[in-house]
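Heads up, there are several structures right after this.
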Structure I
């Protein structure tokens, strides 16, 4: 990653949000400040141009520009509703394209959102073409990276017993089951990794639990082992409730794959070895 990409990531990812369904979005009011527009009415003009561009491209406007008005305190125990939008990454790209090109930050935004939007499209296309086992490998790697970051964040929050901390998250997501309970239900051997024995959908649910817990611990500056454990449990529970609301299958009801990822890895290594003449 070059210096420009690092700057862009810091600027635009710092105001990125993720909802309970895993959808990323940016608030227009926050983006306005980053893009150095001092007046909302002028920025609304840019938003309207972006909305027109979205219509011209035959995309559904409401999928990318969602109204998000909110009440703000204006003093003297009074508040008023202010206009805002929840913007998709594509909406941010269109806003950057229609912004004041004389601003350096607009050029940065155009570059960043163009690259990231294309990356997202390519990732989705590539992911959808993967086999189930390939999806499992991809999601397991993502979960491994996520857990690495979560462990660091948890320790910074004061967590000393990481096993108990992770069990709190599993209990929330799996309706009270600990890691050992999940392993027993799956019929795994002693100390066999439960994440290596999950299908892609179950891994996605756990990855969401992991990433959202990490984000909440950081955003809320959570301190204290008990508080961090409570956050992990509550996030796990919220992910479970989300699955229930959308009519999905509970994680404990998802099938366990016939082969663990370690077994698949061994088989793949053996195939490669045989192709190379056993060397």
Structure II
């Protein structure tokens, strides 16, 4: 089961098909158990590392430029007026992350939507519509050099809405970037890099909750957890590559048909009260 959860996490976290939505549907229709807090942390850490490895050069340059930018604030550094691309990308990611703080007070209410499979199915259908229209937008030219703070703030708002189970974070943010005139490759790159502080923050919150709960580790669970973690990271890495490939070819919206199909099938099953979980 840990291998299956790792695979689902790696695929659904980056492909625009909603990882939270799939977790809800798998639990409801297939009886899949939600991973405990420790395993959840390891899975999210694995996908975090997948982004860091795929965009290793970007991440390293941003770390360096972040500290150089802080130092420049207290000096007469001539680069302040024309910062390097990596330093500007740091600013864009910080601004784009701000709307998530508005969602935090409603976190429990938003998570409650995930217990309703009918709602999740409807959200998947909405995700499909977003993806379908993303391919029909004009090719943009904005990159980290000329994207505005308003642009990334609106992409951040899309990320905030995507906390709703069934709405894809990557689908919403990449589509929002395209709508604001981002170059397709930059829209994907910015979306995944912007996920780093969001995923890191969510993971840290789970770590705090796990420490407070002092949950014991099930016997023999660690090797299984590590296996799921490795699978999530490897699959996630290739999923990022697939999204980049399809987006660059203008076929990002191909995922819309999957979201529509999955949403409709499970919506019908939900309305009819069907489940594939055997009766106790």
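Computing relative contact order in percent (Cα under 8 Å, 6 or more apart) gives 38 for which of I, II? The structure behind it is II. Of the structures labelled I, II, which one yields 31, 22, 15 when semi-axes √(5λ) of the Cα gyration tensor in Å, for residues 14-157 alone is computed from its coordinates? Structure of origin is I.
One of I, II was used to calculate distance in nm of label points 7 Å out along Cα→Cβ at positions 86 and 254, giving 2.3; which? Derived from the structure labelled I.
Source structure of the calculated read-out (Cα Rg over 2.2 N^0.38 Å, 1.19) within I, II: I. Work out the source of 21.4 here, i.e. which of I, II gives that when mean count of other Cβ atoms within 10 Å over residues 38-45 is computed. Going label by label, the one that fits is II. Hey, mean count of other Cβ atoms within 10 Å over residues 30-37 derived from one of I, II reads 14.0; which structure? Structure of origin is II. Can you spot which of I, II the value 17.2 was calculated from, given it is mean count of other Cβ atoms within 10 Å over residues 22-29? Source structure: I. In this comparison of I, II, the computed figure -20500 for helix-only ellipticity at 222 nm (-39500 (n - 2.57) for each DSSP H run of 4 or more, over all residues; to 500) is attributed to I. Among the shown structures I, II, from which was the value 20.6 of mean count of other Cβ atoms within 10 Å over residues 150-157 calculated? The structure behind it is II.
Just so you know, all these numbers are worked out from the coordinates, no wet-lab data involved. Just so you know, these numbers come straight off a predicted model, no measurement behind them. Cβ atoms are built from the backbone, for glycine too; each structure is taken alone.
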